[in-house]
Structure P
Amino acid sequence: MTCNQSEEQAMPHTDKRATIIKKNHMEILWHEYADATDSGSILQESLPAKASIVGRVGMMMLSCGTGAWRVRNSMNQLSELMNMTCTVDVGFMSINYSCFDGESSFSQCLCLTNTGVNISQLNRLEKFVKNFSKQEIKQNCEEIHSALDSIENIHGLYSPIILTLSAALACGAFTFLLGGGIVEILCAFVGAGIGNYIRCQLSKSHYTLFLCIISSVSAACLTYAGLLKILEILLSVQSQNEAGYICSMLFIVPGFPFITSGIDLAKLDMRSGIERMTYSLIITTVATMTAWILAMLLDLTPLPFQPLKFALWQWISLRLVASFCGVFGFSIMFNSPVQIAVAAGIVGAVTNTLRLELVDLLPLAPAVAAFIGAFLSGMLASGLKKVAGYPRISLTVPSIVIMVPGLYLYRGFYNLGTMDLSSAASWLASALLIILALPLGLIFARIITDKTFRYCT
């Protein structure tokens, strides 16, 4: 989800590698856009200098994983403050934009080398845009680019070990919420930790997306299966515990691009929305196919979880704790500061527990419960944004990721591979309904709480 972002700007580790691997995208020397004269304010500089600020902020926000609407809105705000008009076409990894000052125009096409999620950097960028009229507007182009340099240098807040533990925590909590017991939780905890560590190391070395997915998912699943076999031998645990096998790889769920794709489509940003959705489908398909192939090789069957017996108050309490841990773990993986991760964990604890209880107690269709949970997440995130200033997306996406039906998708692909088409269609249809319900819930919450999002302008 995020490891590639933290090292996106890193150079190859050795000179030898640098001679073998050539960059597909040349670096942009942003400081060269500054005028030779030492102007007192960016307002006094040339159109290319002003436009460079707009374009760079847009690309940095796009690299953090936020949607097209937010990127365009920020670029428009900066352009207006610098007495320009800006037209922007935002994709998943590229921006085409033109700036006009009434006399001339300046156009650029900018591309990212990779994508990822960086909540910490996104939070700083949103504050930068918000405070631009009070602070940076008084600085020249060189000074503003220096300020952006400091924000761009915010890569990973956490070490690979912390990211490993956060993935392990998230997937362990995920396992319990899906119905797993202590054996499944333990195996998923270890498997997810090892899998995410390998993914981070491969991403750091700039290996291709498919290799990162296949390697990390394989490592997670093999670790789960191996640890389960050891526990069967030593402690005589039941083989039915293999039901939690898929939970060990749920750290790969593409939460950010999946959610932002729905928001982009709702704002008619068709290019960005379709590209993000395609990216999400690629990750999901490759991951589930890898898990299915390994299940076939290891003779693992997606059996139902053994029923857990708790009183109602115990279920609610444990689900609150597990939901908090899961969302907190995902937030740390998204490079969120601890305070934002805690806020997201609280939102997720309330909304996900409500979702699960609605299914168990009413009973309510899982897709309808998912819509209600996502809607409540959006409402709570909007409230916290007003109080604490946290970006909505940093709170909503982690709380929604834990609702993504990864188990449904895996069982659908598994039954499809065994040619049990009826079961496959049932699982995949259920997963599709939930997947559609989640962004819809967020979109409706956003429409109610955000007047700037409400209108088609």
Structure Q
Amino acid sequence: MVSRKSQRTEYVCENCDATFPKWQGECYHCGTWNSLIARNLNTSKSNSKHRWVKEDIEEAQLLSGIQFDDAKNRMTTGFLELDQILGGGIVDGSSILLFGDPGIGKSTLLLQIASHVSSNNNPVLYVSGEESANQIRARSERLKSSRESLYYIGSTNIMTIIENIEKVEPALVIIDSIQTMFTDEIDSPIGTVGQVRETARQIMIYCKNKKIPVFLTGHVTKEGSVAGPRVLEHMVDVVLHFEGNSDNGYRIIRGIKNRFGSTNEIGIFEMMDIGIRQVDNPSSFFIHDYNSDLPGSVPVVTVEGTRPIIIEIQALTSYSVFPQPRRTATGIDFNRMILLSTVLSRRTGLKLSDQDLIVNVIGGIKVTEPAADLGIALAIVSSFKDLSPKESTIVIGEIGLSGELRRVQNITKRIDEAQKMGFSKAIIPNLQSKEIQNSEIKVIGVSNLKEAINIYFSN
């Protein structure tokens, strides 16, 4: 007979994984409502039968005496863009979480990675809890993937999966997706916080001990974050966000977290009939249709991680027939757009109070750094006054509330990228103009927004 103590229940927040002894409407940790679900506690679950996930208790030891493997020996994915995001390739024993919208191409990308790794006679185990063997085989035929050393299993039981890993001894494991996996040790439905957390923990501990890298795919919520417990992002070594619009063929992989390299690196990819293809020159991809004669369009240099990329910012102003003009921002922070439009009105006399204002970043990329401020402001002015620059001009600079241009990071790297892409003139903060040496681009330093406007639209 099972005692009442072993059947007690706790309540877990689906958003932040916080636990409570009884149900309540609001989670005090994250502030969400109606996010608590019941979970039965089994006192015997701590006695795990799985030897592969047993964590030995070790004594404290000197850090200098710990043996370690150099992370320089990395496994290539077959995509140079993805290798760069990962910091040079896949590290042995690392856990990589890839999340994105349904149909974005996660499974296709991972199957191509599996094909590349297995083509060198390295066994790869592809675990799918969402697609059948026929579906995986059909996609493999379409992609012309190597199947010599590529293994498939359709189980969602984490114990069965680990047993197969022991038999196959793969060089890479792919779990598609972690939200479909379950363990008998947790008495809760598949996809709940407890199941996702425990299954991820078991597979990661085993693979890390065996020095086997593992890819985990994850679903997203309607807000665009990883579905399930937020602790999942803390557990893994690398978090990759697969972005893009399923209606077009372009995709962006953004590094959100990386213990083996820099964060916020991006890679540009194109979805084709034969699979996913990398875009070798992201700058040319984002500005290949740029026309300097069109008003409201301004190129800027943004730095994503360690890589400078030239993007095109477009703005459109139009007289509003409504008492409250509309404001729309795509690819930039809405509040940042409001701030810059306010600075333009106050410091330059630009009357935007009766104008609908739309700002868009071409290509679907999201710009978060303030170095794009000057480009956004000049795009608004260009559309409002129906003017365009007389030369192919790149602009760089952060704008303060007084209209002054402030320093930005990596100015030399930005100018070098603009020079490579054939721009003839660059407008940058005056404080950094002396940092540019031996550049073929005509570099002009400006102190404030009004001065930048006069130079940008001058003859």
If you work out relative contact order in percent (Cα under 8 Å, 6 or more apart) for P, Q, which one comes out largest? P
When log10 I(q)/I(0) by the Debye sum over Cα atoms at q = 0.11 Å⁻¹ is computed for each of P, Q, which one produces -0.97? Q
One of P, Q was used to compute distance in nm of label points 7 Å out along Cα→Cβ at positions 399 and 423, and the result was 3.6. Which label is that? P
Structures P, Q, by FRET efficiency 1/(1 + (r/R0)^6) of positions 319 and 431 (r between Cβ atoms, R0 = 25 Å, to 0.05): label with the highest value: P
From which structure (P, Q) was helix-only ellipticity at 222 nm (-39500 (n - 2.57) for each DSSP H run of 4 or more, over all residues; to 500) calculated, if the value obtained is -7500? Q
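Each value in this text was obtained by applying a stated rule to the coordinates, not by laboratory testing. Just so we're clear, the structure is a prediction, and the values are computed from it rather than from any experiment. Cβ atoms are built from the backbone, for glycine too; each structure is taken alone.
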